[in-house]
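Some structures are shown below for you to check.
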Structure 1
Amino acid sequence: MTMRYVSTRSATAMGSFTDILLEGLAQDGGLAVPQAIPIWSPEAISSLSGLAYPQLAARVVHAFADDLSLEILEVLASKAYTVEKFRHPSIAPLTVLQEAPHSRLAVLELSNGPTMAFKDMAMQMLGQLFEYQLKQKGQTLNILGATSGDTGSSAEYAMRDKQGISVFMLSPEGRMSQFQKAQMYSLQEPHIHNLTVTGSFDDCQDMVKAVSADLAFKSSMRIGTVNSINWARITAQVVYYFAGYFQAVSAFGLRFGELVDFCVPSGNFGNVLSGHVAKSMGLPVGQLVVATNENNVLDEFFRTGCYRPRKSAETYVTSSPSMDISKASNFERYVYDLVGRDPQRLAGLWRELAERGEFNLAGDPAWHAVERTGLVSGASHHAARLETIRKVYDRFKRRVDPHTADGLFVAQQFLRPPIPMVCLETALPVKFEETMLEALNEPVPKSPELQAMEKMQQRTLSIGQDVEGLKDFIRQHALVAT
């Protein structure tokens, strides 16, 4: 039977994977989720351990996209995950930092792709899926997205050579690193549109959701999304938890079935939600450690049960800018699981959130489900990430970016010997030159190609927080099928 999808906020049927692939929000404002998470036996999971990354990706994605044949997914995955793009035969290699039984720690490298950020791991597959489906339907797609720093460039680099696709990407003015801005804004393709917004990432994300909520406009303009509100992004990210687990078993001499913990630097919650999905499928994941920075809304929830997003003016500008997010879109999918996948209960909580600015699950039966999911949290701060960058460089001669440093700092608080802890790398340090220079007193080496990119002319348009102005711009520049 084909996997079917529903909204988190109602029993509304949304169709199969290919039906939701090109869509954003559900008509009721909720997010697409599978009717049930597929559960694999230990034997079925173990049988995947010897697969190369593209073949593993095809099988994991097929569990959620069974209206596409495994053969088609293998072809698309083989195009998405190449050594040329990811610069390593393992695509997402695991590097052990500490092997002592009392402190087993490793980093899963997810930033070897075209834009040097973990978003490439899903976005390269998403680009292949989009192009394939659009060709099948003879359609065009106008992607509308928001970025806090890395999603934008990953999406644009994945879609820049795809037929029938244009990209409209919103980013917050003055809140990304100089390298992140150069990487995005230097693209000159006429169907790539970088639009800057005064405010925070949350303001950009709110504009995307407002446009998506105008169903007539969304339909007529063929609007789609690449933010992690798109379930296909989550599906593609589940893959690297399987790859990370298999490598950890080998690296630390574990038996299959022994637990591995993961620590995940978190902003929009899509990265750690993918780990939650992998665990729900049966992967032997122990704790999922949510690492936040000074914008600690998620940490507050996991400590107290209160979910209280901050307003834009209360969202800090930090030295780990991709985590400067207060309203984590994918948190809705997680809470949906906490409340027993009850869309009415979920919708009620989000109405309360809209009316009161918060909700509290402490003392609620749903709060007890948090422990079952294995999610815990901690917060980092500027001094901690600088010190972590220094310690990792001094001990291991390895540079880590500020977000990964946040993850490693929080991970130390949750080590459970002899269970290994795998920290997910989120970006390469070259993208955050100022912070790396402050931490290590020396610049991160750059290739001639990267130096040239930073000198290229940048192309952006400031549109303020004007939803109607954004719609007008899309009307003028959207691709329309002939």
Structure 2
Amino acid sequence: MRYISTRGHMLPKEFSAVVLSGLASDGGLTVPESYPKISKSKLEGWRNLSYPDLAFQIISNFVDDIPEADLRRIINQTYTGDAFHDKEITPIKTLESGIHILSLSNGPTLAFKDIAMQFLGNLFEYVLEKTGKKLNILGATSGDTGSSAEYAMKGKNGIRVFMLSPHGKMTGFQTAQMFSLQDPNIFNISIRGVFDNCQDIVKIISNDAEFKKKYHIGTVNSINWARIVAQIVYYFKGYFAATLSNDQQVSFAVPSGNFGNIFAGHIAFMMGLPIKKLILATNENDVLHEFFSTGVYRPRTAKETKHTSSPSMDISKASNFERFIFDMADRDAGRIRELWKEVDRNKPFNISNTLLWDRIRQSHITSGTSNHKERIRIIREVYKKYGELIDPHTADGLKVGFDCRERDIPLICLETALPAKFSESIKEAIGSEPVRPVGYHNLENLPQRFVEMGVDSTEVKSFISLNT
């Protein structure tokens, strides 16, 4: 297994190299040369595996340069009942026959991103120890990525984290989770802008080859290939939990912002998992829904990006989307360079009258959108009808899942976070605040450590150079 770039100008690399580098050297995203195909007999053999054993079987298909014993140890170290408060790691909740929620938020920061980030933290430490290298992680977060990354990387040898977040745009809980960390290898940078400004700064710095090499810049954002690989696992686990045999199909409803979570589902589909549809759910920032409805991909400006009650999805330029279009375009790197030349200039592209659009319209991905009123209604109705309390992003997923589901096809909605992180919306929906897990009751009152900056990549570069 070797890795190439969606833009075609990178020599094939091994797994560890692309994990540490993040963005490809030509500005594209790394993808494997091909996806492994899972036979029916192998799929059947995986059905009753524990989460760590299933993770090893899947992830080992994508790792070409870590001995099996070491990879298994990293996975077993990551996916424990103690770390995720449940030996199943991602247990399924059945609301009623054919409607399920896949619980992904039992990790240390109460968000689905812990599933991949905890693995990535242990993987980074292993690779750095083997190579004797150090890594300065540069990331951007709209809510949950930052805290998941920081909790996974705090105290890790050879690693510093520089995390950018939009100033005043996250919930108080999300902000406090990050800014209250006092570990000396964690640096929070609050940018006076929106998430896409933060993401653009990360891309600008990652594309500066000289700076990236000098300061050993890596990334933990969803463009990091190891995160995508780790997320594939719970699609298989959720499928096995919701079905009795591999002759059945299911559909997954996926709250979507940066397209990383649903792209992992796309890979699971490509590997042979019996997925009927991947149902992409957006909020008021509906760039992806607009594309899947019209064939026009039109990233919004910072001024056009709306601040919503599902803030982790307040994204108007989906980084991982490039990987999906690359696959759907028969891996034509020239086509991707042509399309993303426009995206990188903050311009839209329109493929509505092309064979590529015909293929996407007939593909396994469909979409829908939700808004504040609808997500509050879904939270209230799910709580009243099923006794389950869900967060606003999961509510977006369920709302669109209900709109798009097909009769007799089980629906699995991917949980995004625990409702404790979004008390204001929960109180609006049900009249009382969600119960917080033990250890999180005084979070917002803890001392906070961060620096505030404008939308300026040069200022961020200076800060990194002064703190490495």
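Just so it is clear, none of the values below were taken in a lab; they were calculated from the coordinates. Note that the coordinates shown come from a computational prediction; the quantities given were computed from them, not determined experimentally. Cβ atoms are built from the backbone, for glycine too; each structure is taken alone.
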Q: Using mean count of other Cβ atoms within 10 Å over residues 76-83 as the calculated read-out, with 20.1 as its value, let me know the right label among 1, 2.
A: 1
Q. When distance in nm of label points 7 Å out along Cα→Cβ at positions 60 and 84 is calculated for each of the structures 1, 2, which structure yields the highest value?
A. 1
